[in-house]
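Take a look at the structures listed below.
What follows draws every value from the coordinates through simple rules; no lab data is involved. Predicted, not measured: the structure shown is a model, and the values here were computed from it. Cβ atoms are built from the backbone, for glycine too; each structure is taken alone.
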Structure P
Amino acid sequence: MPRLAVVTTGGTISTSADSEGVLRPVHGGAELVAGFDARVIDLFTRDSSELTPAEWLRIGAAVTEAAQDTDGVVVTHGTDSMEETALWLELTYDGAAPVVVTGAALPSDAPDADGPGNLRDALAVAASPQARDLGVLICFAGAVLPALGTTKVGGPGLFGGRPPVGVVRDGAFSVTGRKERVYLGAVSEVPRVDIAAVYPGCDGVAIDALASAGARGLVVEAMGSGNAGTPVIEAVRRACARGLAVAVTTRVPGGRTAAAYGPGHDLVAAGAVMVPQLRASQARVLLMAALSAGLPVADVIARWG
């Protein structure tokens, strides 16, 4: 029998409604994994919107340790920030044992709760020899997705953005697509990287403030194909002059950036780097990992962004 471990962190899969009907994460790892043949590593029970990069390090350390003497590791996690944690693990974990991140769209006390089914599917993937050396995967609603490029989009499957790596049917994992691992290196610290949204009439106050607050990097979530007004471009120029790494994404779902229009061209001339595809949430994680590993930001974004 495959040796499996489940690292639990909270999220909707662990929630029930309190006396006021508010969903709170209250079920620990032992409850979630009851009935499954797996070792439980109960890290914490929190809403994933409350997690910080410090928790990414804790999850990463638990995953790396568990992978040393298991055939596969599952991480239960809230969906709000699953895309960030999954990508951080992908960028910093190089073990052969697969790591499968899952959660739930519905609380544990819902009549049609999906958490147990998602956990069962994730364990099937983690136990499968076909998943070995695939790195970190997201398993949700029967789909098995790559960590890089997968974001929360809503709808029945909840996650999308990249084609599936495989599917789980009748308890068996089948590979249906290709996945390239994205490992940047093991890290022990996470630098501050912030996101600044662009909108009509936006000035450079937020960018200047974030630079002054100690950010080492900045993601500018621009309009269109990566465009912003002159005040933002000038603030980006000031930030780059101070040594910040600045990446530009688009607020358009499914959109791509390119320095095709004047404002986008001027952002690049100011020192920013265009992120072709990733949404701001994951571009931030990629930038953080690149800075942590001491890698050239432009090269990392050009290959993986």
Structure Q
Amino acid sequence: MAQNPTQKLTKAFIRNIYRPAKPNAHKGTQGHALLIGGSYGKIGSITLSAKAALHSGAGLVTAFIPQCGYDILQIAIPEVMVLTDVAQKHLSNITFELEPSSIGIGPGIGQEPAVEKAFSHFLDQVKAPLVIDADALNLLSKHPDWLGRLPKKSVLTPHPKELSRLIGEFGSDQQTQEAAMEFASTYNLILVMKGAPTQITDGDALFVNTTGNAALATAGSGDVLTGIITSLLAQGYEPLQAAQLGVYLHGLTADLALRETGTEAFVASDIIRYLGKAFLSLAKRPLPK
């Protein structure tokens, strides 16, 4: 594993990644993102992920959820297509005929035995670029032998507790960083370590985000990030670039909202609400009036 210096995700760095939609773009060229998750009482998680994917530029978004969430998704986000599992309250059989450009899995999914079995079967079938979050990460922690079954350059987005379950606990930030880089290198993954600041590694280098504030410490914030990164993957960004751009934009929304919401009133839906301004701030030329 190469020991490259830490790099900061600055506006200049991110502008070199960001690609505005082409003038002749249509929904078929902007990618199809599939978000998988939800369970009884946690349909809000996958709702936030799916809505974030739409507001991050994906041309099409489909949510795969248990039956109990069907009405919620159809009413909450009319732009999102919905597929349902055969089970009512949690996922049990993750099967679909569409061929998505990218997949995000985990928000609100739970860890019931049926979910665990369905996730294992899903890993045998998945081919699209993949983002893994929440209880899908915890299932991987329970079954570390499953890590070798992930598509190369899958993006994992753990918060600190989920990270410690994956790679272990260490006595210092430096030891944690080194272990995370080794983990990403061993399994050929992209690791997004959510925190203050969020850090990203592909095993070769460590990237530290420069946007965000305490407003992001709110329920659903990670679900939104999953939707953003999944959307960027669907649009053709390489996994590392999707993670870098997604994390930067996610944090930037909180910076842009701070004067209006403060840190206390800001909620995950506000991340989605400010995504447009965040994207516009990356434009190298002002839009015509």
Matching task: 21.6 is the computed value of mean count of other Cβ atoms within 10 Å over residues 91-98. Pick the structure from P, Q.
P
19.8, 61 is what came out when Rg and Dmax of the Cα atoms in Å was calculated for one structure; which of P, Q is it?
P
Computing mean count of other Cβ atoms within 10 Å over residues 11-18 gives 21.1 for which of P, Q?
P
Which of P, Q yields 1.00 [FRET efficiency 1/(1 + (r/R0)^6) of positions 19 and 227 (r between Cβ atoms, R0 = 41 Å, to 0.05), calculated]
Q
Of structures P, Q, which gives 22 when relative contact order in percent (Cα under 8 Å, 6 or more apart) is computed from the coordinates?
Q
At a computed 196 (volume of the Cα convex hull per residue in Å³, for residues 155-210 alone), which of P, Q:
P
Label whose coordinates, when helix-only ellipticity at 222 nm (-39500 (n - 2.57) for each DSSP H run of 4 or more, over all residues; to 500) is calculated, return -9000 (choices P, Q)
P
